[in-house]
Structure 1
Amino acid sequence: MSAKRIGLVLSSEETYPGAALGITHQIQEFSRYTRSEFIGVVRGVGNSRGEVESDPSLPVAAAVRLGQQFFELNYTDYNMNTVRSSRVWPKNE
C-alpha cells in the first residue's frame, strides 16, 4: 500500500491534545515511508459511545469536511528535494 492519500480520525477520552501526538506521528512516518500523502487529522473527545457528537470542538463536522475535501486539500511532504512553489496558498488576484 503506497502512494495513497491518508486522513486520520481519532476519538479518545483524553482531552489533552498531546495525547494524540504518538499515533499522529506514527501515521505521518508511515505516510513518509510509503510515499503517501498525509493530509489531515480530526480529533474528538468522548468517554462513551456517541459522546463525541457532543464535543464542542465539532469533530463530526470536521470529519465530514475532511471527507468532502479529501482529494482537494493541499499536501506538503517536507522533503528537501521536492520541487515546489514558493507559495503555500494560491495567490488571490
Structure 2
Amino acid sequence: MLKKAGLVDVRPGVGGASLRKPPDQITLLDVYRAVGVVETDQLFRIHEHPNIQCPVGRNIEAVLQAELKAAQAAMEERLSQTTISRLIAQFQ
C-alpha cells in the first residue's frame, strides 16, 4: 500500500525498504490515506439499515453526520501537520 502510494521503495532482502521522499515531505495523513484504513468520509459508520420504527434509528444519521464529518476533518488536519521527520525527532 505504501509503495503503491509512492511513499516507499521496496527491494528484496534485509533493509529493502526506503522512503521515496524526504521524511519532512511525508505526513501522517499521507500514510493514513495510503493504507486505506477507511473510505473517504467514512471514519465513522452509522448502521446501514436502521429500524424505521425507531425514532432514534431513523434520525440518528441526520443528527450525527455533520458532527462526525467535522471530527474526521479535525483528525485529518492534525495528521497533515505531523511529518515523519517530526516523529523521528521524537526518538532522538
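Every read-out reported here was derived from the displayed coordinates using simple, explicitly stated rules and does not represent laboratory data. Note that this is a predicted model, so its numbers are computed, not measured. Cβ atoms are built from the backbone, for glycine too; each structure is taken alone.
Between structures 1, 2, the greatest calculated value of distance in nm of label points 7 Å out along Cα→Cβ at positions 58 and 82 is seen in 2.
Consider the structures 1, 2: one of them gives 15.0 for Kirkwood radius over Cα pairs in Å as calculated from the coordinates. Say which. The read-out comes from structure 1. Once relative contact order in percent (Cα under 8 Å, 6 or more apart) is computed for every structure in 1, 2, the highest value turns out to be that of 2. If helix-only ellipticity at 222 nm (-39500 (n - 2.57) for each DSSP H run of 4 or more, over all residues; to 500) computes to -14500, which of 1, 2 did it come from? This value belongs to structure 2.
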